[in-house]
Structure 1
Amino acid sequence: MVRLRQSKPRHSSIIVALLAITCLMAACHFAPGNKLFDPRQVAFTATYNPLFDGQLYPSMLLATNNQLDTKRPTLNTFSITLTAPADNSVLRVVVDSSALNYVTIFQEILPHHGEEYTFQPSIKWKYDVLRRLRQPGAVDLTFTCYINDEEVDIKNLHLAYRTVNECPLSLYYQGVNHDFRWLFAAYVNEDHPQIEQIITDIMGQGTVRRLNGYQGTERNVRDQVFAVWYYALDHGITYSSISCTSNPSSRANVQHIRFFDEVYSSRQANCIDACVFFASILRKIGLKPVIFVEPCHAYLGYYTDKGRKNISLLETTITSWVNFPELERNLDADGRLTDEDFNKIRKYLSDQEANLYLNGRMSFTDLKRSVARSLFDKASEYDLETYNTNRLHFADTASITYQQLDIEQLRKQVQPIN
């Protein structure tokens, strides 16, 4: 018997061929070499300001976040550079979220084909996280470049972030030493909520009738500063130097600075810690403090008149010369100082004051005020010689070694870290 062979429909072979072509076209479409824009021609790069040697400073980001002086360039900037692959192409750069930043989208039009463009996108930082950084660490930032909605390239930056207490004093780059001690103003925080209670406590001391800024005479201004001074002595703020950090950069000169509440709670401060502590309170009560920065030291100044014609000085580290809380803890059953403790402060009393106390005609509270006034006078004179010697250097705005940091004037550029 003869069997007839069944022939396959012709259209099935056509379908197979079409499917093969479709798959081939799809494969070609997603092949990197067949993108509309060649990454090599776009040459997309993402870089971090080389001045900072790969170190990210939260203190700088927080201090310059809301600066009003637009003439001063924003620091800690990132740069992206690329060549336009077509006229009027649309650039979009997406910075992925990380532990320190939210997703950030930057978009611009690139008008001219073949022209190189450089932009400095502003990163959307997690400022609440930056304020809480008390340990250094590392972060990776990913920049994705899109041209006309086509993904062209991806770049990654690995950065080391510092603690929020770490303040760069100067950064050396390409033969130039860049000064950043103006960032001291960021640690002055006249808005700290704790100051309200401190002001209440100061008024309760009875050392001054009112804290009213420049509404009175220059003597009234000094009395207000003395009231703050007495409070710091009575609170027991003493000298303690902690300045070293683990910053690995050989080009960075940095210092650890305590915040207002850290000075208050620990009752410890070095020269700049104490300056920012005092300046915070003086700013709150309406006075105009100035921080004078010399090589390896800083001391406080304040204008005694609203017109800024006269200035007085205050060596804040002298608060450590006596410790009132310790003396008070050592009082005997009659509330009197031991001979040993009295001898520690005898040199800060006049003969008349010493005799009044020894004869029982001066209370411990009055004794503290006499000692505080004596130390206040010494603190007001302590830096006069070096200040007068270097006044021309302080007045020179181009000077890096000597700085006169007027907190009120710096507020347009530097906001408190709070």
Structure 2
Amino acid sequence: MRLKDLEIFTVAPPAPGWGGRYWIFVKLTTQDGITGYGECYASSVGPTAMTAVIEDVFARHMQGENPENIELMFRRAYSSGFTQRPDLTVMGAFSGLEIACWDILGKARNRPVWALLGGLMNERLRSYTYLYPEPGKESAGFWVDPDQAAEAALRFVDLGFTAVKFDPAGPYTIRGGHEPSGSDLTRSSAFCKAIREAVGDRADLLFGTHGQFSVPGAMRMAQAIEPYGPLWFEEPIPPDNLLDFAAVQQSTRIPVATGERFTTKAEFATVLRTGGARILQPALGRVGGIWEAKKIAAIAEVFTAQVAPHLYAGPVEWAANLHLGASIPNLLIVETIETGGAFHLKLIRNTIKWEDGYVLAPLGPGLGIDFDEDLARAYPHTGDQLHLQMQEAPCDYRRPNLFEGGAPRKD
């Protein structure tokens, strides 16, 4: 069994576009005709350039290789160019290709991927969602309105969710860590208060940020929201400040969660060794794939840390998350886009099932999904913006910041 062919799909989900402006899927085919699908999450270059990187990584490190040799192919890509460092773009390309290899291996053995990772630990995986507006009621104001957030939280909890995430803490800027404005602190506290009053103890509050604060700014934000008992304080400082996470964690009783922008196990190990985080959030389409994420989960066990795989992408990465989560003992929760996302589910012909706050472990061979190639081709990405982008303007300290959370406005 040898890897032979590669096909790439760059798909733009229709409005409102939850999950980003586009998703990059890869399809690998072996010499004997077995196909596997993966998803590349890293998007620091545009789709055209990323396509070239994916093609290069495949041709250079994987084509003609036995898809069983995951570790060998990982070491080739990780060491590429005499680096042996976690290059974001190369590892993002490899991650999607690696996920496709696992899909192939499961199909070749007629077993789910989780069966190849140590077996089934979790038949049902607790899931959470971001707070999204109801269909047809999308507006920029939703992301900064505590009352609308509380209404959405109650709607999702009534569906069965036992945790909801929101990120009202201010703009994500290219300028690095900053101090939150007074209105950012007030709004964040108001969100927590309104949502807690709406859902009571029926659901955990997951407070999201995206690395926008300085260390003292993160400490002040944690102090503002701590009375409402969030389950986690997500990525409070920029992801390259690995040693500084410990200062934030030591200043608050809220567990720090981080990792969606980390690449490979070395960065996760650093924050664990220094006591900088208690909850890890690897994005499998960026971190090196399923096998690297399995190693990260094993390292986390030693530190009694838990794993909550990140998802702001398409349904193939979601499927990979579920197989990892199904196989590990220290799973906390998995991210889900609403109860699966209408277009997400359509793209995999509804082969993942969400039920009363949980996602069911896939039982089919490989990733257990049925990828609709015709639908993927019907929604090609044609824009020139990246999957997600940060704003250039600095935090506004004179008037309230207006921003749109993790859901980019359609162009």
Structure 3
Amino acid sequence: MALMPVSDALSAVLAGAEPLAAELVGLDEAFHRILAHDLAALRTQPPEAMSAMDGYALRAADAAASGARLKVIGEVAAGRPFDRVVGAGEAARIFTGGVVPEGADAVVIQEDTSAESGHVVINEPAIKGRHIRPAGVDFHQGMVLLKAGRRLSDRDLSLAASMNHPALPVRLRPKVALLATGDELVMPGSTPGPGQIVYSNGYGLRALMRNEGATPIDLGIAADTLEATVAGIRRAREAEADILVTTGGASVGDHDLVKQALEAEGVEMAFWKIAMRPGKPMMHGRLGAMRVIGLPGNPVSSYVCAMLFLVPLIRSLLGREAQLPRETALLGRDLGANDSREDYLRAQLEERADGTLVATPVTQQDSSLLGNLALSQALVIRPAFAPKAPGGSPCEILRLPN
């Protein structure tokens, strides 16, 4: 089978990926969840004109000049509206958050006044509308303030509460089952035997899933047998996973059994080789409603492919924009001509004083080097057959999660 271009592979992965259903959760549970529907205000904020300061509510015309002496007719505290009208020559003591009484059109702060038994002297001229928050200055009932697809921040939750929503409709978290394969893998903390390596892929991948709003399901490590791999796939189905991600066993060796196991379980394969570096041996298919992504075993290849394909798929299932934003930067060093595969070079980013981004690919791009991946902040994208590029020339980058 010919190598599939990256853009075609991504289109295949995202084909028919509709947002998952919504659920209603309380405000405290909604942090970083994805809003399923537009959210409109259920009230006007503030509902009435309110004082922004402690002082006196009065008619600006009565205190247009310093020295005006007004009769104090009562007090207005927050939550206790005043039931009288402020008339000519009158003022009402008011506190921050108090409803501005009828008749008053200005507030003079208490620092600019002097109290005299039953009266107040205004030492600074009043200005109409000053220190008053008009009704609806924040928002009006019916205004859509939070849009579907938004990842809810801490500030969004305060806004939603102020809009009078005790619970929010958010997308169900996609369940992503992760199955590692390989007799050579041992867990961190173990003492590897001859030919064994410490399993690392799953920790970065599960963190990436959580960061994108998915719920990881760890299926452990399957031995290099068809039976063990099939058993792992069946556990993913039993867990009702939306996505099954496998790592390793996606190449063409005698011990690479993932494709064989997937097909034995009825997975309809869309592709299993991509024209990209790192990550050529990647697979994708469907098993009923469950989508399957077979990642390479090399840790850098696994992570880069997850960034390019798994992250957009998770975002699609959450109703978010799937396309990862690309930026323009300047190359920090010379690059040679590229071959027939699209290249994703791990690179360090520097922002100059003028805001220009400089992306310098690390010198060693081997797909097993996690140290260089950890030091990188971006991927420099090199199209297939790209010509030589001198340092300082523009390039496209994808930022890695911070």
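FYI, it's all coordinate maths here, none of it is from the lab. It should be emphasised that the depicted structure is a prediction, and the values quoted were computed from it without experimental measurement. Cβ atoms are built from the backbone, for glycine too; each structure is taken alone.
Couple of notes before you dig in:
- Among candidates 1, 2, 3, the computation of semi-axes √(5λ) of the Cα gyration tensor in Å, for residues 303-358 alone that gave 26, 18, 9 used structure 3.
- A value of 1.21 for Rg/Rh (Cα atoms, Kirkwood Rh), calculated from one of 1, 2, 3, originates in structure 3.
- Structures 1, 2, 3, by distance in nm of label points 7 Å out along Cα→Cβ at positions 111 and 327: label with the highest value: 1
- Distance in nm of label points 7 Å out along Cα→Cβ at positions 135 and 375 from the coordinates reads 6.4; which among 1, 2, 3: 3
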